[in-house]
Structure formats: structure tokens, C-alpha cells
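Readers should treat all values here as calculations from the given coordinates under stated rules, not as data from a laboratory. Just so it is clear, the structure is predicted and the values come from calculations on it, not from any experiment. Cβ atoms are built from the backbone, for glycine too; each structure is taken alone.
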Structure P
């Protein structure tokens, strides 16, 4: 199946988000301070939050276009699992044996090695015997822990759809529920000041789901905010300024970041909208970056200019991301055509939002054929 280039900016947004995570981890893994925009979150965390917001918007779009449980679950599986499976196998059976400081016999006999394959059912594992154990941050692929959180929110969205909460007539109830959830995260639990939300503590990353929900909300109210974008921006800026004045910078970031990201993503900006014309490499960058950065730093050491290490890592990561897209992710996504009921009967009317000439992700302004929804390309 041929895939046409999208008519919006979401490919570029995801690529930038993945790149910010790569740049942030390069600093941390080489012993340098990780950039902290606004003094709140690290640059890498902000990149992940952007992913969650975009994912909420696009996956809600996917459910809206085809609210079928099995097809929805299959699409999500085909988008996330094949790439995760291959990077897991590469780490455990290729990279691990090459770089481990443990004798190979002991490496393959170790239960830790085989437990690493728990990642195939989203049980993320960080360690392999003797692999990067002397790094500043020991661990094979420290980025993958966010994937089970993402998958969990796919399930929550599907459950909400089954309960009817994603139907147009219930969208104001959905709004109230998400506002209540966000109020709990940012005001009651107070993720900014609560020590339980710090790195490696039990509730670290609990705010990620709120960004996903924000994206879902923006999709279901898109007909309203597209007409009042300037007013919405002004209101959110005022609300964010009030939150900052009350020492709730995390809340301010939550109010503005998903809004600005989704607004940018839905635009169709010359040049920017063509960032994905050769493929959607953002997921591949995300799942391979940390592992390859650990590898390059183990070979080069950490006593070199930051830009040099970043350049070497970025080239290696990009090669793997391109290979992942063309030989793993895209072929897996093409399997969606074989899902029962996935093809439209000839002559069936296409909903305006499902046409690729409007807001569809894998489409162009020249096409009105109903191809897979944008959410099917976004992790």
C-alpha cells in the first residue's frame, strides 16, 4: 500500500519531540546537566509530554473514525509492539553479547537475560548481565518505561469509548471528568511539590496521563476551538500566568503546552508539513536512542565535546530509526488492511474528518481516499 505525505505538521512535531529526548539524554548520560526549560522539567520530560498530548489527540481520532474494539486494539498493537519487539531482540541477542563484560556462557544462562524478554508483553526491564553496568546511569534502554503507560491509556480510552463517553452528546461529561482528573493531579496530589512524584519514586510520571487526556479533549472539541483559537490562547495564557503566580508552574505548563502543540500540529505549514515525506521516524528514534547513546558513550568515553557525542549518537540512531520504519513499523502498519471490516465497501460515504484532504495524518490535500487514520501512525 502506498502512503502519501500528510497535510499537517504532526510528523514534524513528533520528530522534534523525539529529538529533544535524544538531546536531553545525551547530556545526562555523559555526565552533563540536563537542560531544564523554565526551571521546571527536564527537556527530555517535556519531549515525552508532547508525545502523550499528540498521542491523545491522534488516538482519539482513530477511535472516532473506527470505534471497533478489536480493530482499535489491533491497530494500537501493530503501531507499538513490532518496533518494541525488534529493539528488545536486538538488545538481548545482538548488542548484549557483543558488549557484555560477563562471560557469554554466563550471559545466556542468566535468568536476567531471558527475563529481559518480558518487554514483549510490556514488562519493561532495564538491565542485561554485564551490559553498561559501569555507565553513569546503568541500564540498557531507559526510555522504554513510558511505553506501558502509553498502552495503559490506550486501554482507558477504549474503555471510555465502550461506555459511550466519546460520543458527541457526552463530550461535556468527558470535559468534566478530565478537568477533575487534572485538578487532582496538579492541585490535590500537587505533582510539582509532592516528593512521591520525583524520579524513581512510586508516582513518578503520573502527570503523563493528564497530557494524553488533554489531547483527547482537544480532538473532541476541535469544532469549537478552531473557530476561537485566538480567544482560547489568550484565556489559557491568563490562566497559566495565574498558576505561575501561585507557584504552580507545572499547572501552567499543562495548560499551555498541549494546546500549543496540538495547534501547531493541526496547521499545514509549508516545508514543516513535509518532514515526514520519507517516513515517520519518531518512534524509531525514541526506542533506539538511549541504547545507542549508551553504546557510543561506552566506546568513546564521556570526555569529549557534547556536540561530538551527540552527532555520533544521532547518526547511529537515525540509521536504526530509518531501518525500523521501512522494515518493521511500516510493514506492520500495512497489515491493518487485512483486519476484518477494515476496508470500506465501494460507494460508502466518507465522513469529512476521515478524508485525507482534511485533518487525516497519512494523507495529502490531493486525496480523499479513506486510508488509515492519523492515530494509527502515532505511538
Structure Q
């Protein structure tokens, strides 16, 4: 969308909830605080020219009464914003099932549905209304003109709309992350005390979800390799058991521009997620490609999306294998290995994805509009 914003008006609606976690969930207060902070900003424009709006809504999308209220609130706020920006006949790009009711409300010229997760496998954000989320998802596939899947497993399992479905793989800002290998970086202050220990750093950046991180795996590795320092960088939505471990460290989310400086000080980049969880099975984590772009060795759990990349990514299938794979990285990794990792993603950039998507959108628009 940053690339579309160079020549187009882009409005990003942030974000239509799929529901609140239950009252007993440790994620509840975190999500409420995050949403309230977004409401304060309401409408703002990013340096790239994207308009970001956080409309005031209720999170209770599964309740029929609140769904009607939310429909009115959302449509009213967005119509006023579009009128103010003088946007007519927009392309409606939907990336969450609860935006289903927005189809047909803005005289849109085209509807694209971007399936970026196994939505009905999310135990927190569905608020427990899995069947309802699945229904909205299926209705959106029917209503959309184009359906983009961000992973091949999501696309392979799709049962409907195959004729209008396309793979939209995740990509990477290659030059941005490649600078971690060749740039001159000082150790960022939050990481400096850990770096001074002189021990191997196993680094991770991204969302830290209690139900995705494999805490038993980390406990096992921590116990058997107490010198290894796990460093997690990102928003932590709930307390974790592994916080009490002396060699597990958490750093708050950092600006995107500074991530290469952190990666430059990692010894190994890791994805220690719970490979048995459906959300993880269907994921196509952007961070893996970003890790590869840095040239650093990468150790992940078995994720179907990355099985074909086993020549540049080390896939650990058991906790002991995770230890073995990290040790191999620390002992035997070479500059040639780093070159191969970077070459694997050098051409998988967001510029390339932008060209693919723009061509598909333009093709659809030409089919719908007479030549002028």
C-alpha cells in the first residue's frame, strides 16, 4: 500500500475487530488499551501519504444488534472521509472477514479480498465465534472480484472461488534488511546489556502472542543451553511463563527503520512458534524473508510455507533438533551460506509484488469499464 500511495489515494481502516477475547483472557486489557490509543489518533496521514483512520465502533460484531449499529457507524464515518478526500468509486481492499458488510456501500469499482490468515483458527481475536467468522469469510469470497491468498497452503485448501484466486506471497524490503550485513551498526541501547554478556544471541522480532510462541520449546533449549540468550522484540499481548528464565529477554517493539541494527547483532534468527497450531501451520511469516535478507542463519519450526526453502532455512522438528540446528549455525556457518540466503529472497521484493497486484487490478478494471 505504500507503493500504491505514490500515485493513488490510499485509506487504511485500522482495524475492524473480529471480537474481544473472553473476560478471563490475559489479552483482553492489552487489546482494549491498544484500541483506545488508536481512537485518540482517529484520522492521520503517514509520511508515505496513506490516510489511516480508526473508526469508532463496538467490538461485538457477532451480536445482530451491535452489528447493525456498527454497520451504520462504519459506513457513515468512511463515507464522510471519502467525501472529504474526494474519492469516488474506490477499489475496496478487504483483509478481515468482519468487513464483509462494507461490500456495496461505497459505489466501489472493484472488491479484492486478501486472505492473510486462517481466520477461524484464531483462538483470541474471534471472541469464540468461529462459525460466524467462517461464514463471513465464505460470503466475502463469493462477493469479491479478486481473492488473494498470502500462502500456498491457504490457497491449496480453498474450496470456492478458485477461478478468481491468486497467490500473493509475502515479500521483503531487501535493501533495508540486507544493510544488517554490510552496514556499520552500533549495538542498539536496549540490546547492549545482553550483547555485553558475550554469549550467542537468538533473535526474534514480531508479534509475541502467548498462544503462538512455543514456551515448552524455549524452556527446553534454555535449560540445556543456559548460555544462549533468547531476545524477543515486539508487542507482548499477555504474560508468558518464559519471562522468569534468566536467559530470555523481551524488548518492546522497535521502529521498522531500526530493525536491521538489532538483526546485525543477532547470531541466529529464530521462529520458535508452536508448529502444531493451525494459525502457525498456515502462516507465511514476513519475518523469515526479512531474516534471510540480513544474511544471518535462520532456524524455524516446521511451517509448511517454508519447507521448499529448506536449503536456506534450517527447520528444527524437535526441541533437541532445534539445539542441534542452532549449534550448527554457530559453529559451521560461512559467508557463502549467507550469500545463498540473501540470493533466495533478493528478487522477492514488495516492488515485485506491487507490480503483480497492480496488473491484476488494472486487468479487472478494464474488463468492467468500456474503453474511453
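Overview of values
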read-out	value
For relative contact order in percent (Cα under 8 Å, 6 or more apart) computed as 33, the structure of P, Q it came from	P
At a computed -11500 (helix-only ellipticity at 222 nm (-39500 (n - 2.57) for each DSSP H run of 4 or more, over all residues; to 500)), which of P, Q	Q
Comparison of P, Q - label where percent of Cα pairs over 27 Å apart, for residues 107-266 alone is highest	Q
Per distance in nm of label points 7 Å out along Cα→Cβ at positions 11 and 99, the highest-valued of structures P, Q	P
